[in-house]
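Student: Below: a set of structures, written as structure tokens.
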Structure P
């Protein structure tokens, strides 16, 4: 699918009546400077500047291919924000795993499966969880736009958002509180510590905030086993 996106960009540049203007449009869409694009292509930034200004004639197929490859490569290094924008079906780099529970799992069973500890003791709502998404919190902070947030919810919002690479857990809870949709439960996998503000925000949103020391592979294995558990 990424290849299709590459072909779209390359074709637009090649067929444009003003290739330089189209090159600039895509470079800016990817949030890159002329220097960044040129460095990735292994050419002088003045060459990119000359193409964009029209001082240099339209680039050939080989140059366009190299340019598009560089745009995509640099975007993927940032977590694929532009690719995801133009290709909603493209899997976000920050999502490590995601699955659905067709039958649904009660909150207590879910927490026990993770050997989890609920930090908001008065929040064990009678909700049924219908899925989970495991998210690398650092990659999410660096790459997710507001339009990407919905992709973490899969087919439903009654799900667990499980965050890895958590230091103190403040940023994920702030992001959740700022969005109109809230998950059924938030889980921090092996956090260094949990900021009291994160716990307070979870309480305000009436969301259980759970910590677990399980490895990601173990979490996936245990949650997969829950797919056959009834309420």
Structure Q
């Protein structure tokens, strides 16, 4: 699904130039659950922006589903974000006084989907994200942190994207609630085959993924695939 080749990202120019990524290369297969881990300032947020087509690299190539997206226009990148990528953020980014169903179906409004179809897709996404149906008509500010994040996950799923990018999705949650959310990602990956990339600075959060890419000072310093073997062994 994803192939990065010698990706570099430089901000500024001349004496003030800062190279956030210094030639990062890796591939991610369709259906993988990968954590990208690194401390603050490591380059992981820059990498997430590139993977999510929110930015373009200074040099190198990025292929998503076989298409080189590193040279696309802003409109072409926006189309990919709308149709291929679902985003889950630490800050949730939901409308607080709007119903759960409305929050989840909002991306479908922009896609021109009929109201009836929006309702069907929103319900299916909420069920897949593990939210109890009794909460579907609540406003988002009436929910707990864990419930709100499940709504955010459902919103990311509603367009049936091929890739889900989760940026520090447990950062505003307590440990118990965070683990429930991480288990939701595991289920989406293992039962529904969703490709998930989880951005985090916490090793215990990264451990929920099947593979861990570690970033430091703009470089890929390790690619731990041992989790893939353990996950495969658990399914036998």
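Only the coordinates and a few stated rules stand behind these numbers; no lab work does. Every value quoted in this text rests on a predicted model; they were computed, and no experiment measured them. Cβ atoms are built from the backbone, for glycine too; each structure is taken alone.
Student: In terms of FRET efficiency 1/(1 + (r/R0)^6) of positions 67 and 107 (r between Cβ atoms, R0 = 41 Å, to 0.05), which of structures P, Q is highest?
Tutor: Biggest value here belongs to Q.
Student: Figure out for me which of the structures P, Q the number 0.55 belongs to, where FRET efficiency 1/(1 + (r/R0)^6) of positions 3 and 171 (r between Cβ atoms, R0 = 30 Å, to 0.05) was derived from the coordinates.
Tutor: Considering all the candidates, the number was obtained from Q.
Student: Which structure, out of P, Q, was helix-only ellipticity at 222 nm (-39500 (n - 2.57) for each DSSP H run of 4 or more, over all residues; to 500) calculated from, if the result is -13500?
Tutor: Structure of origin is P.
Student: Have a look at P, Q and say which one yields 1.9 for distance in nm of label points 7 Å out along Cα→Cβ at positions 35 and 59, as calculated.
Tutor: That value comes from structure P.
Student: Right, next: Match the computed value 28 of relative contact order in percent (Cα under 8 Å, 6 or more apart) to one of the structures P, Q, and report its label. Numbers along the way, then the final one.
Tutor: Working: P: 18; Q: 28.
Going label by label, the one that fits is Q.
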